[in-house]
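Since every read-out is calculated from the coordinates, none of them should be taken as a lab result. Keep in mind the model is a prediction, meaning the values are calculated, not measured. Cβ atoms are built from the backbone, for glycine too; each structure is taken alone.
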Structure 1
Amino acid sequence: MSDLSTSKPDFSVQIEPWAESDLNLLVRLNIPEMLEHLGGTETEDQVHNRHKRYRELKAKGKGCMFSIVLLPESVAVGNVGYWETEWQGETIYEMGWGVLPSYQGQGIAAIATASAISLAKDANKHRFMHAFPAVDNPASNAICRKLEMEWVAECSFEYPPGTFMRCNDWRFKLNDKE
């Protein structure tokens, strides 16, 4: 991956495995401006169910979700993660990320996403990691380009369940497994 910054920010970014205490972060991320490209906000029950899935993901060996923490303040500002899914007949890691609006535009999501990709690569479990940002989400598509993911194609992607959206299929080769 290429250098993510030309000037050194006055903070560092760390990702931490999703914890029980991250429910508040998930609630703060469940706002219209964060989810306009993902079908809109979720109900309180849906947020609680998502939080439970995030907490269980690593224990089930199906991926890992992380909170994005800015240091030195130790402020949680977003999430990033990857999970197993089937795509075109192959089990892959799918990934996603989100950073609270007041922290966007500083390179935080790209740094955190690069860290998550590195951890997935170290796991040596799947050949590819894919991201499926909406075609009309310039920020997420820019992160994929910045991290030198390969653009595969525009595609129709079901999210949330029952709703299809136009996405770009970006992928990152994690290893040479066949």
Structure 2
Amino acid sequence: MRCFLAIELNEDIKEKLKELSSHFKINGIKLVKMDNLHITVKFLGDIDEEMIEKIKNLDLSIKPVKSDIKHIGVFPNENYIRVIWVGVTNLIPIFKKIDEKLSELGFKKEKDYIPHITIGRVKFIKDKKLLKNKIDKYKHTELGTIEVKNIVLMKSELTREGPIYEVIKKW
């Protein structure tokens, strides 16, 4: 089963992200559906039921932290854009703590942490200048602050219409 750990977003932030992502309705960019917006803490890949049970038995609870949702970024870089994202602050200590606990189950540790919310994936782009201009225009966007209280284990089922996410466990 394809799974990941995530932080869910409130409806207010999702609405603001939807509004922001509407500026990136460009041929060749697939925007993330509002219901699917989240902060990925750790992508786990395809794991079996036994591993899911081991993860569910971990204590992945966190102390509440305030996180600012701001700034547009891209992966892997501005000359070759594949992912458009909005950054989130104050979450690296949480990411490291969870990564440490998962490494005890055999998951590889991340090299670095860039907490973010993916808002679009670039499949192809004819007008790179248009995309770069939009990224520059909205680069310093500030969407507000959320209180992060929970981590969720999500199942991700890939379909033609896009992924379908389902919460397996919430800490």
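Thinking only about mean count of other Cβ atoms within 10 Å over residues 85-92, which of 1, 2 has the largest value?
Values: 1: 12.4; 2: 18.4.
For this comparison of mean count of other Cβ atoms within 10 Å over residues 85-92, the top structure is 2.
Supply the structure label, taken from 1, 2, corresponding to relative contact order in percent (Cα under 8 Å, 6 or more apart) with the calculated value 35. Intermediate results must be reported in sequence, preceding the final value.
On the way: 1: 21; 2: 35.
This value belongs to structure 2.
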